[in-house]
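*Asks:* Listed below are the structures to be examined.
Just so it is clear, none of the values below were taken in a lab; they were calculated from the coordinates. Predicted model, so just to flag it, every value in this text is computed and none were measured. Cβ atoms are built from the backbone, for glycine too; each structure is taken alone.
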Structure P
Amino acid sequence: MPSPVQDHVWNDGLDGMVMHYRVRPLREHHEHRHTELEFNLIVAGNGAYRTPDRRYDLGPGTAAWIFPGTDHRMVRTSPGFALWVVAIKAAALRRHLGGRFQALHGTAPPGRWCRTLGDEDVRQLVALLGELHAAHDDPIRFNHGLRYLIAQAWTAFERAPATPTRHPAIAAADRALSADPGLALGELARLGGTSQRRLSALLRAATGSGLAALRNRHRVERALVLARQGMALADAARAAGFCSYRQFHRSCRQVTGVSPRAARMPG
């Protein structure tokens, strides 16, 4: 049975739409397709899309393109899952965005169309999305802004790694621990939009030893930054959260392959 076509609804005179959604947790959504090009940017929580040939894990910073005619469904969302959804009419896309944006003109093209964007690209796109969302009542301003947004989104997508290396929940935990290596598992799971049990399993699969390995890496990196700024190694170790210099020394060798004194040296 063919998937239903669900055209987006927008005001007259607009070439597309921009919406912000907070999605309730679900196990699986019904399969459907659109006649417009759709761009999704995940800003909180995590979930998963299923297309005929792929599954895309979604987390904060994940960008996904859904092409006209592509059957897709959301198969999982976590509590707090939120995303921006942008749609642009195919005619407007063809009329205004050619050249290096030609890849966006296809109908269900082969390939992987989901990547995790860089933090700065995400911040810039979220700001643009907010401005454009507020301009739905001004078709001229909105349509010009929509073309610019799509161009910026594609540029950011091209910059992002084509091959995913980490589950989005791990990426979220990694970013959080970079800012505060002392965060507890529960808080890291919340930031990644998953359960503590699921995050622990993902980390064990990725590192072989779970959260402790990731936390120690960030603590080692923080201690070395402080040491390079002039702090004594023992003081830097304590400031980074190590219980003792011996623990720091052991972790530093595990992370860097050398002693703290050698790792502290530039280059």
Structure Q
Amino acid sequence: MAYLLIVVNVLAGLAEGIFIKKYNSKHMYGGFVFTAIVSLFAMVFCVIGDTGGFTVPAELLPYAMGSGLLYCLASILTYFALAYGSFALSMLVLSYSIVFSIGYGVIFLHEPVTTYSAVGFVLLVVSLYLTRKDGLSGKFSVKWLVCILLSVVGSGMYSVVTRMQQIRFDGAYDNECLAIGLGLSAALLFVFGIFTDGKYMREILRYAVPYAMGAGLINGLRNVISLFVCTMIPISVSSATTSGMKIVVSFFVSYLMFKETFLKRQIAGVAIGAVALVLLNI
């Protein structure tokens, strides 16, 4: 059952990325409003799905606000990265944000560095080298590189803040922290959207809502599935399985749906990246 849910989670994550890619490939503006709607519907899913009572102690707010700011940064930059570059390579590089939580664990929590994580880090560097520039139908751009790297930083630090919150409250209030963070992200992104694309608001809402609503609800569903799977099997096993499977499936989606082409060394880089993520999660 757990592995079936992992498959569902991987497919759901790809569907979320496809919704984003489909919208931004057709519409060149409205990114802030689009990601605001995604955050809003993900937040609604969290609130509706809460069964333990929605309790928010004052001590939780700094963590919730910090995670909201980081989620806001990561989500809008991911949107632009998918607009400027390859779906498969974007998904691969975004997965490398796990290095931040691993680094936090090693440096601040004094967790041991295993042979698996050391080899995984080396393979990660090799993967980055193999998937560098050149080829990819000429779609590589400096804009994509800047957006994807900053998104990785935002996603990685979001994971760190989330882990700090879980340690501080011994696993309690996860849903509340997530919901507040998503709500803050939605509000900030919508305000930016008013200033950047206010005159196109009616048209943006007309076209963005169906895609963004789908992406947001899927995002909320994935959060619930991830929490549920972690109660069934060890988190290291679920993370490793999810990461490796996601990269491989992303590659086929990119090739079949978005007609992206890759050099042989980039294909090798994607495969090595999937192995690196599995090792880093063990």
Structure R
Amino acid sequence: MSHFIMHDNDHNLSVCMLASGSKGNAIFVSDGTTSILIDAGLSGIEIERRLKSKGLCPDDLDAILVSHEHADHIHGVGVLSRRFDLPVFINERTSKAASLQTGNIQDIVNFESGISFLINTLTIHPFSISHDAEDPVGFTINRDKTKIGIATDLGIATSMVKEHLKDCSLLILEANHDTDMLINGPYPWELKQRIKDRTGHLSNEESRNLLKEVRHDKLQHVILAHISEINNTPEKALNAVGPALINHNSRISVATQNESGALIYLK
């Protein structure tokens, strides 16, 4: 049971990007009653350290939610699950693909893409995304009428993705690469093709186009995520995606690899 977040209204959602990028991803979400991690791609010790640096207590976590089996999303899942006795919510194909990396997990809860489920007071909806993994998903997380949408690690924003990301109070969207930097950068050609592919990662421009389709007047905050340290910069991402929010009151920020972002409280 989480009790460490002080809210004016105890049901407000709060979000903290603990890490985002190709070396490790983890997102903290809480409503003051239930607290979860979406992915845990850093070491267990580093995730604990980053939580504590924001005044958050790892003992108060209720669950870990897994989007797909790539190491930068599951590196610390097994350790944290065992250390804090946390259930891991994961779909079956991802669970099988991840098992060698996560080791033995006592409490696995399998979900199915497209079917909503509850983690205590939070309603989770996993939806399929296009990425080179077994059964990758994005998530929406609801509490009352407040909704968070998470779509990182996807090569194309399908109409289904757009549908799920509508009406969100906060969006976490991939803006992985600047196309020119990727094409002219140091990666081998095969890797460049993989990143640009329909099962790769969204470019800054693709992220902007997605945001234009899902923005609305009650969108409070957009976080740009999974930014490549080689093929992008936070400035390029903001300059490319930011114009989608002209004439909107939404805030936009960039999540980084090496330090946690601010704890964002939604109204």
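*Asks:* When you work out mean count of other Cβ atoms within 10 Å over residues 31-38 for each of the structures P, Q, R, which one comes out largest? It would help to have the intermediate numbers written out before the result.
*Replies:* Details: P: 18.2; Q: 27.4; R: 23.0.
Going through P, Q, R one by one, mean count of other Cβ atoms within 10 Å over residues 31-38 peaks for structure Q.
*Asks:* Let me ask another. -27500 is what came out when helix-only ellipticity at 222 nm (-39500 (n - 2.57) for each DSSP H run of 4 or more, over all residues; to 500) was calculated for one structure; which of P, Q, R is it? Walk me through the numbers before you get to the answer.
*Replies:* On the way: P: -13500; Q: -27500; R: -7500.
The read-out was computed on structure Q.
*Asks:* Also, quick follow-up: Using the calculated result -0.42, -0.61, -0.70 for log10 I(q)/I(0) by the Debye sum over Cα atoms at q = 0.08, 0.10, 0.11 Å⁻¹, pick out the matching structure from P, Q, R.
*Replies:* Checking each candidate, the match is P.
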